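Next up: some structures, all given as C-alpha cells.
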Structure P
Amino acid sequence: MSSLPTTAAATGGPASTSAGAATTAILAIAAFVIVTTEFLMVGLLPALARDLSISVPTAGQLVTLFAVVVMLAGPPLTAWLSHVERKRLFLAVLVLFAASNAMAALATHFWVLAVARIVPALALPVFWGTASETAAQLAGPARAGRAVSTVYLGISAAMLFGIPLGTVAGDALGWRGAFWGLALLSLLVAALLQVCMPKTTAAERVSLAQQARILHDRAFIAHVVLSVTVFTAMFAGYAYLAAFLEKVAGVPPAQVGWWLMGFGGVGLAGNWLGGRWVDSKPLGTTAAFSLVLAAGMLATVLLATNPVGLAVALGVWGIANTALYPICQIRVMKAAPQAQALAGTINVSAANGGIALGALLGGASIAAWGIQSVALVGAAVAVVAAVAAAAISRWLSGRNVRRR
C-alpha cells in the first residue's frame, strides 16, 4: 500500500511544522461546524417530527437526502474545484453552511427544510476531500494519518459538544434556535479562517477524466465499496439513536442530548486509536473496529434497560463509530496517492451513500420490527464489513505476491 506523498501543494513550497499544525487545527474547527450541521438532525428528529407533524422515519429521510446529494455531487464538484485556492474555497464552504442553517431555522414546511439540507450537502464533500488532502500533504507521508485524524477531531468534537448541545438547545429553545446557533457559528469560524489561515498557491486545473483514472483500479474500488458497507452499518443505528434512547431505553427527552454527549466524548479515544493504527494496517484496523462496532450495538440492545450497562455499551459503540471516520478516509486516500483530493471526496461520497443506505435500512427495520431493531441490523452489517475487510486484505496480499 502506497503512502501519501510529501508535496507542498497546499502552500506552494516547503511548509513549516508550526504553519502546518496551525492550518490543521483551523480545519479541525471548521470540521466541527460542518459535522454538527450534517448530523445535528439526528438529535433533533423527535422534536422536529412533532413540530412538523411527520413521523420519525419520514424526518429521518432528511439524513438520507443529505447523504444522497453528497454521494452524487461530491466527486465531480471536487474535481471541478481542485484548482481553487484552498483558503478561498474553505471560506466559501463556511458561508454556504451559514446561509443554509439560517434557511433551515426559517423553514415552516418539510420541503423548505429539505432544500436547506441540499445546499450544505453540495459543499461538504468538497471540504472533506480538500481538507484531508491539505492536512496530509503538510504533514508528510510518515504522519499523514495522524494529521488527517486531527482534522477528524472535528467529528469527535461535534459528537461530544456540537450535536448533544444542539439537541439540548433544541429542547430548551426549539430546533429552530439550534439551527440559528449553527448559522452564527459558521460565520465566526469563517472569520477565524480569514484572519489566521495564510493564502495558498492555487493548483493547476486537471481534467476530471485524468483524475478519474483511479476508478480503473479494482483495489481502489474495493476500498470504496468497503467504506459504503462500514457507513451503512454505522448509520443504520446512529441515525435513530436519539429515538432509540427515548423509546427503548426510556431516557427522558431533556436528557437525550447529555447521553449523546457521552457517546461523542468516548469517541475521542476512538479517533486517537484509529489515527494511530491505520497508517500501518489500514484494512486490519477497519476490520477490528467494525467488530467492536457490532459488539457495541448488540450490547446496547441487550442492556437498554440497565443505565450502567447502557452507558458501557454506548461507550464501546461510540469508540468504534468515531474511529471509523478517519480510518476509512485515510485507507482510501492511501489507495490512490496520485489523486488524493478526488480519492478523499470519493470516499466521502461513498460514506454518504452508506449513510443514506443505513438511514433507509434503519427506517425500514423500524417499520418492520420496531425501533430496537436498528442497532441489531447495524451490528449485522458491521460484521459483514469486517469479513469484507479481511477478504480484501487477503486478495491484495495474493495479488502482490503474484506480481513479484
Structure Q
Amino acid sequence: MESKSSPLHEIRDTVAEKRKYHVLSAGQARKVAQVWVERHALDQAVKFGLPEIDDRYHVWRVPIIGLFSNERVGEIVVDAYTSLIIEKQSTAPEIVEARLLHRNPPSPKKQTDRNKKYRLSSLRNTIILGDAEDALAELPSESIDLIFTSPPYFNARPEYDDYISYEEYLLKMRKIIRAAHRVLNEGRFFVMNVSPILIRRANRNQSSRRIAVPFDMHQIFVTEGYDFIDDIIWVKPEGAGWATGRGRRFAADRNPLQYKPVPVTEYVLVYRKHTGRLIDWNIRAHPKPELVQQSKIADGYEKTNVWHIKPAHDKEHPAVFPEELASKVITYYSFVDDVVLDPFAGVGTVGQAAVKQNRRFVLVEKEERFVNVIRKRAKSWLGKRAADVLCVNCPPIDVTDMLM
C-alpha cells in the first residue's frame, strides 16, 4: 500500500489540483469506489489496489483485488470531475463475482435493440420540492419525453449566489445533465436556454468579466452522451440589454478597444440523447399514431434559427423566460400527451406551457416559495384537475374552493 506522503502520490494530487478535479486524491477515489462495492454486496470479498489517475480521460481507475486470492478481478472507473462512477467503463459486478469464484464470466447479453418498442411514460403531472440532482435519481428510467430548462445563473445576481466557484457551478450542471440522460426517453431532446453572463467589477480598478456559459455547457452535453442538434438564437427587442450597463462607456467616448455590444440575444441549445436510431423511428414507432397526427405543426412556425421573442417579467421571480419560448420548444420537440421536465422550474412557466399544448409536466424546484407559487398557479392551468397533480415533498393542491 502506497503511503500518502510518497512522491508519486504528491505528483498525482498536483495533477488533480491543476485540472480542478472534484476527486483530488487516491483516498477520495477509494471512498467513491467503496460505495459501488457496498451497493453490490462485495465489500466482504474484495479490497482495492492503488488507484491511478488517468488525466487523458479525466478519470480515476481503482483496481478491485480479491480479498483472499490477491488477484485483480476488475476495476472501478470514477469521473474525476463529478465523483460519479462510470458504470459502462467499470467491470460489471457479475463479472467480478464470477472471477472471485473462479467461474466463467457470464456471456454478454445479446442486443435486442432492433425489436425494442417505444415506451410511453406513465408519469402524471408532478411538482417536486427539492434539488434537481436528487429528484432525477428518483424518477423512473426513460420516463421523460422532453427536457426544457434555463439553469440558474452563476452569481450574476445576489439571488443566485449559490456556488463557491464557476467550476463548482459547472460540476453541478454536469451531475444534473448526466442524471437527466437516464430519465430521458430513447432519442428524445434536452433543450437548454442559456446565455453568457456578466460578472460586474468589484471596484473601478478591476475589469468586469463575461463568462461564455453556453460553450461550457456544450462540452458537458457532448461528453455526457448527447448529440448536438441546433443552436437557436433568441433575439429580444432593441433596448432590452441596456440594463446590463454594457456599452455605455463606449457610447460616451467612442475609443477603439472599448467597444462592447449590448447583449440582446440568448442561446436555445438543442441536444438529442445519443442513439443509433433515426428521429423517424420516434415518429413511426410511437404506439399511438393519433397523438403523432394531433402533434403536427401548424403554419406560422419558425423557419430559421433566429427567434424574435419579447422577454418576460414576473413579480414572483427575478428571471423568467417567456411562455412563448417554452410553447415553441414544447410544440417543436414533443408529441401531444408527452411528459415535459423542467429541473429548474422557477414559477412553473414550462408547466403552464405544457398544459396549454396538451402535454404533461414534471416540475422540480428547490425553493419552497417558488413551489408554492407553482401549486397556486396550477389551479388556473388545470382547474379542478389540479387535485390530481402529484406533489412530492410539498402539500397537495387544495381545490376545495373550486368545488363550491
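Only the coordinates and a few stated rules stand behind these numbers; no lab work does. A quick note: this is a predicted structure, and the numbers were derived from the prediction, not measured. Cβ atoms are built from the backbone, for glycine too; each structure is taken alone.
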Q | relative contact order in percent (Cα under 8 Å, 6 or more apart) derived as 16 - corresponding label from P, Q | A | Q
(Q) Comparing P, Q, where is FRET efficiency 1/(1 + (r/R0)^6) of positions 297 and 329 (r between Cβ atoms, R0 = 25 Å, to 0.05) highest? (A) Q
Q) Of structures P, Q, which gives -28000 when helix-only ellipticity at 222 nm (-39500 (n - 2.57) for each DSSP H run of 4 or more, over all residues; to 500) is computed from the coordinates? A) P
Q) Where is Kirkwood radius over Cα pairs in Å largest, in which of P, Q? A) Q
Q. Given structures P, Q, which gives the highest value for distance in nm of label points 7 Å out along Cα→Cβ at positions 177 and 393?
A. P
(Q) Looking just at mean count of other Cβ atoms within 10 Å over residues 185-192, which of the labels P, Q belongs to the structure with the highest value? (A) Q
